[in-house]
Structure I
Amino acid sequence: MSETPKISVIVPVYNTARYLARCLDSIAAQTFTDWECVCVDDGSPDESGAGLI
């Protein structure tokens, strides 16, 4: 069986509002196509969660 595995990218986004767009753009620009991105925000006091909507 020679299936390419699906990749999960976990991104912690606690207080990362100023870096989040660059991080997600970098993930989206990868050449590997079978992936999912899971962003986890644990109640950031900054605008991190708003950037995910």
Structure II
Amino acid sequence: AGDTVLAVNGERVGSSLGLVRAIAEQPPGTVVRLEIRRDGGTSSVPVTVGRRPPEQTE
């Protein structure tokens, strides 16, 4: 199905909301390490936090 994020900087995230909160605490440009499950194994990947685009209203 896809990758599953298990932790951000070593802190476990139990849900997609937990992942969003962990990332939202980091300023843009920060490199965080995501622990992911992929194809039955786990790995750690560095990811640079970006700026969230403004919400569009119609």
Structure III
Amino acid sequence: MIRMKEKREIKRLLMMGNEAIARGALEGGIEVLAAYPGTPASEIGEYLSSWAKEY
């Protein structure tokens, strides 16, 4: 008899690159961010600061 694995519900998120980098850093346990404002990577710091309380 073939047993099928239970169907798990997978949560998928659609996000931009800098947002994904920030999310990965938070889930990876980032403790410190050093950044220079005004660069294209500035969004990473903005995302981190807005999500920090959730993690």
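Every number here is computed from the coordinates shown, using simple stated rules; none is lab data. This structure is a prediction, so every number in the text was calculated from the model and none was measured.
Can you spot which of I, II, III the value -11500 was calculated from, given it is helix-only ellipticity at 222 nm (-39500 (n - 2.57) for each DSSP H run of 4 or more, over all residues; to 500)?
Only structure III yields this read-out.
Of structures I, II, III, which gives 5.1 when mean projected area of the Cα convex hull in nm² is computed from the coordinates?
Numbers: I: 4.1; II: 5.1; III: 5.6.
That value comes from structure II.
When relative contact order in percent (Cα under 8 Å, 6 or more apart) is computed for each of I, II, III, which one produces 33?
Comparing all candidates, it corresponds to II.
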